[in-house]
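Asker: Each in structure tokens, the structures are laid out below.
Rule-based calculations on the coordinates, nothing more; no lab input. This structure is a prediction, so every number in the text was calculated from the model and none was measured. Cβ atoms are built from the backbone, for glycine too; each structure is taken alone.
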Structure I
Amino acid sequence: MEKIIKLMDKSKVKVGLVGNPNCKTIMLPVAKDSVYGQEAENLKLWGVDPELGKHFIEGLIDTFQILYFDYEGHRLQHPNPENLTPENIVKDLLVIADEMNIKRFSYYGYSWLGLVGLQLTIRTDRLESLIMGGFPPMDGPYKEMMVVTNKAHEQSLNNQYSPTYDEQEEYRVPEKVNWDNVQVKIDINQTKQFVTMYKNLMGFNDREIQHKINIPKMTFAGEKDTIVYGKNFDNVTVDIVGALQKNKKELQKLGWNIEILKGNDMDHTKAMQPVNVLPLIKPWLVKNLN
């Protein structure tokens, strides 16, 4: 079943619900539409599965009911520059659950959608379990990401009329990209909405809310998930795996299941691909939801 749902800002998103309604429901806001042809080949160069959403759904549908949509893709197409706050994002997700008649559900999100999962968990009692990938639940890099998003927004403002890097052949091949010199040229509203989101998280203390998360919870990252940004981003480092490793014992005492995906190339992008994520999260979900 698919349905078009109106969100808090009146924009409309396509949402799907598949699987046995008698099974537990998993919310997948990471379910991107499949792409084909040259666009798919370009994604593969970066280690991205061009059928990521489809493969996540196929991997889980034999055991769970799947509530799926592409929230990131929706927000890139329908930016919410002034009001993409954690509170409003959570309201969007709960509107989706309500419209699809899903009362209780588990949540899996990756990167900033992992962060969203933490915000969702402390704002509703409807979650049955939480999986945060690619964003640590304790000592999250909020300040670092504030720098990154601010710089990205500044560059999008400054580079509105310059040639896009997509038009330059060298930027289609990952090995040829000099990340110290990369500049951002995307819609200024796309970048501003993430400035808004992180600005609203500057006063958030993820240590103080841990006692509120009384459900099964997992967090994971690739062992090479440390992003060192160049001079255009104030040389900031976003160390996802470092925060997990530093707080591993403390998080485990709080009931978190911590997993580090091994591999010399297991960076932020590779650790979000279904082929790596499904063998990790599916057995955990089966164990913790039955």
Structure II
Amino acid sequence: MKSKFKDKFLSQWELQAMIWPSIILMIIFSFVPMFGLIIAFQDYSPLSSFTGSEFVGLDNFKAFLGDQDFYNVLTNTLAISLMKLLIGFPLEIILAILINQIRLSFFKKFTQTISYLPHFLSWVILGGMIISWLGSTGLVNSFLLSTHLISEPISFLSNADAYWWVATLSDIWKEVGWGTILYLAAIAGIDPSLYEAARVDGAKILKRIWYITLPGIKNIIVLMFVLRVGSVLGANLEQTLVLQNSTNMLRSEVIDSYVYHLGLTQGDFSFATAVGIFSSVVSVILLLIANFLTRKLSDSSIF
């Protein structure tokens, strides 16, 4: 048995040489640090380390579940993430279908490049652009004033009630183009003869999309939907830190930034770790529920 395994391993040494460094890095940086989750059940102090810190059981979990600020943070996280999901997810599919319908090769590549471009820019750059555009003398207010849609400038980022929309729309602008890649690849794999047969039968473009394109990419849609639901409690820390300020804090504080402020800024590592574990457990539960529902509704799931 060992000899057979050894022979097979050696016969694939090129592939093994490529995959094992990644596996080792994943073990070092993803699995070994999980030992640190124990501090969620301790009154952790860096001076006492893991072994010397007092064990407090579920006290940290009880503390954040009894904290009114946490429920406001949870509401913000769910609201922003669900808005991104409900608006951004369908837009990715629609944009992929529209790009696929472009017949002029140069214009198609140009459109794809323009839609992908924001993804490759950091939130530091895009955040600075958004802050400038949404300022009282920025591009958006100048346009609204010139078209007489408003009578005085609106300070969007100073208005806590507007933050959810700012976070949602700016994230969609950044990521919607990048999100079309898998859908375009799936569309490219659909048999062209199906479209030709539909044209012969007199099917118009919308019917071809509805009866051929969408069923042809159904599995990718299900996969991406389940993964997006599983990450619904992650509301983009980088974006939050860039766009957040003292005036919109009530609506901009999300779980990731809450953990960041508690853990790194205030040094309450145990409390922050407990919140992080709670978020991860809920995310896994949501992923399983989404997978179960998609399997029941469409006979398609990722596992």
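Asker: Just checking, which of I, II has the largest value of mean count of other Cβ atoms within 10 Å over residues 126-133? Write out the running numbers ahead of the final one.
Answerer: On the way: I: 21.9; II: 16.5.
With respect to mean count of other Cβ atoms within 10 Å over residues 126-133, the highest-scoring structure among I, II is I.
Asker: Same structure again: Out of I, II, which one gives 24.3, 81 for Rg and Dmax of the Cα atoms in Å as computed from the coordinates?
Answerer: This value belongs to structure II.
Asker: Suppose distance in nm of label points 7 Å out along Cα→Cβ at positions 94 and 214 works out to 1.9; of I, II, which structure was it derived from?
Answerer: Derived from the structure labelled I.
Asker: Comparing structures I, II by distance in nm of label points 7 Å out along Cα→Cβ at positions 6 and 118, which one has the largest value?
Answerer: Top value of distance in nm of label points 7 Å out along Cα→Cβ at positions 6 and 118, among I, II, belongs to structure II.
Asker: Hey, distance in nm of label points 7 Å out along Cα→Cβ at positions 30 and 134 derived from one of I, II reads 0.7; which structure?
Answerer: Here the read-out was taken from I.
Asker: A value of 4.0 was derived for distance in nm of label points 7 Å out along Cα→Cβ at positions 22 and 222; which structure in I, II was it taken from?
Answerer: It traces back to I.
Asker: Comparing I, II, where is distance in nm of label points 7 Å out along Cα→Cβ at positions 70 and 206 highest?
Answerer: Sorting by distance in nm of label points 7 Å out along Cα→Cβ at positions 70 and 206 in descending order puts II first.
Asker: Also, I was wondering about something else. Quick check on the output: 41, 34, 28 is Cα extents along the principal axes in Å, for residues 78-149 alone, derived from one of I, II. Which one produced it?
Answerer: Of the options listed, only II reproduces it.
Asker: Work out the source of -11000 here, i.e. which of I, II gives that when helix-only ellipticity at 222 nm (-39500 (n - 2.57) for each DSSP H run of 4 or more, over all residues; to 500) is computed.
Answerer: Corresponding structure: I.
Asker: When relative contact order in percent (Cα under 8 Å, 6 or more apart) is calculated, the result is 24; to which of the structures I, II does this value belong?
Answerer: Working through the options, I get structure II.
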